[in-house]
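Just below sit the structures, each encoded as structure tokens.
Every read-out reported here was derived from the displayed coordinates using simple, explicitly stated rules and does not represent laboratory data. Keep in mind that what you see is a predicted model, and the values were worked out from it rather than measured.
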Structure I
Amino acid sequence: MFIVLEGIDGCGKSTQAKLLVEWLERNEKKVFLTAEPTKNEIGLFIRDILSGNEKVDPKTLALLFTADRYEHIVNEIEPALSRNEIVISERYYHSTITYQEAQGVDRKWLLEINKFARKPDITIFLDVKPEISVKRTTTNEIFERKEFLEKVRDNYLKLDENMKKIDANRSKDEIVNDIKNIVSGLI
């Protein structure tokens, strides 16, 4: 099973991913936790861009995320799935589409360059208000501004994907219980 957690910066993806892994492992499931950008060379370069150390055009950034995703699928996601592990990824192609569209990149082009990407079995969108998310973030990445995150959130809400939306403005325990209910119906 391939599970993706999505949402704007500060929505709680990392916290919820770890809680989900712990719950699944307590229930004797083999789990592989991963994230985008990855920790390979492309992913590390993307992290430099996000920190503001490097500057690139939004289309270039979209292509870098997509190249990183291809490597991620081939080297991490597919091998873990073939070992019958449950794969949980913090972010996937949905992030590239929503964030780079907020930077002005054409949505159709973004969808086209990501057509190769395997569809997740379930995508969970942690929906948080941008004013709450910016209070939660601490990395000072280039996208962590309320006005920008409002655009990204709107783009998530317009995605034509079968995403399960969870109110992430609540406590982490309430959120993880909702996630468990969704996932337990699939495993």
Structure II
Amino acid sequence: MGGSTAPTGAAGLTPAADTKKVEELKKACDEAYSYAPAANSCSHAVWYVIQKLINPQERLRTANDLIDYMVASKDWREVTVDEGWQLANEGKVVVGGREDTPNGHVIIIYPGGKIPGGGYKYNFTNKRTGKVQQLIMHSHGNYPRCLSRSMGQWPGGVSKGDKNVFDPWGSEEAFKEVRFWTMGKP
């Protein structure tokens, strides 16, 4: 899943990229990252980008509600992570998400080249000894960058394009359940 056959230029953008739309998407993601209500809310960050670039009247939904809405919507369609990366590099909004109890998590694919994940510190509790160790997350491959905010404490859950779409979930099992959507028909 981490590889791609799409041709990329020096900036990692597909040849069809509309520079103005890509810059608007980056700007909206950067603004969403700094948007005060999004500091502890993935839903607010994603909502900000959707309102800014797709529908100014879009209502705020929690992550689980947004995922349910996109699944049922005739306007949103599911794409693969690589298709989402290509679309983001054309300036299109691509939302990634995974439902969970009590709260799911949603992100936006950030335009640019794929990057390796990991490299950040996290706490691990050894089940056998009960001791907490600080470890460094290893890379799980090259994936698209993401905008991610979080109410949780997972260090991979906060990204302004400096982490990839795998990092907010941090495990192969969780990432297998992440789905991606964009507006419009193929």
Structure III
Amino acid sequence: MRRVAVFCGSSPGRDPRFAASAAALAQELVSRGIGIVFGGGSIGLMGVLADRALALGGAVTGVIPHGLAARELAHHGVADMRVVPTMHARKALMAGLADGFVALPGGIGTFEELFEIVTWGQLGIHRKPIGVLNVAGYYDPLVALLDHAVAGGFVSPANCGLVVVGEEPAVLLDRMAAHEPPPAPVWISPEES
């Protein structure tokens, strides 16, 4: 992977381990020579991630909608800041720039970004690895929900397997590097292919 898109909160969250994990992920990515694509913000986990990567000399690309940039939320230390017209354009550009995706703790926007990119993987739009950094068990309920959806027959085990989970940045990135996505869109049943 040359560049990883990181989805994360515009808030630091209540647990200091969330911000520490954003900084640790930035450090691990920079140490591996992997650039970061992020939502362009200067606040919350986005700001922590970018600040640490920049301090270490890492390559950072921000992608932010004009409306958020106009409210002075754009990270002014990021030289490669792409200002786009809409949130949809932001997600499309981030996906196009990235060779993989990592979700740090975050809220509804982070969940939406993660699930959209998983859906695109399910549909065969991309074959890039998708990771969830499960800091302090933050994503345990999400993992349980995916397992529940598999048990209920709404998500195939292969689609559930599109999401790689790890508790530490190095472990997660190693798992993502070794991950093999399904050979074809897994929403198509074997009888239909």
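Below is a table of values for the structure above.
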item	result
Relative contact order in percent (Cα under 8 Å, 6 or more apart) from the coordinates reads 35; which among I, II, III	I
Which of I, II, III yields -15000 [helix-only ellipticity at 222 nm (-39500 (n - 2.57) for each DSSP H run of 4 or more, over all residues; to 500), calculated]	I
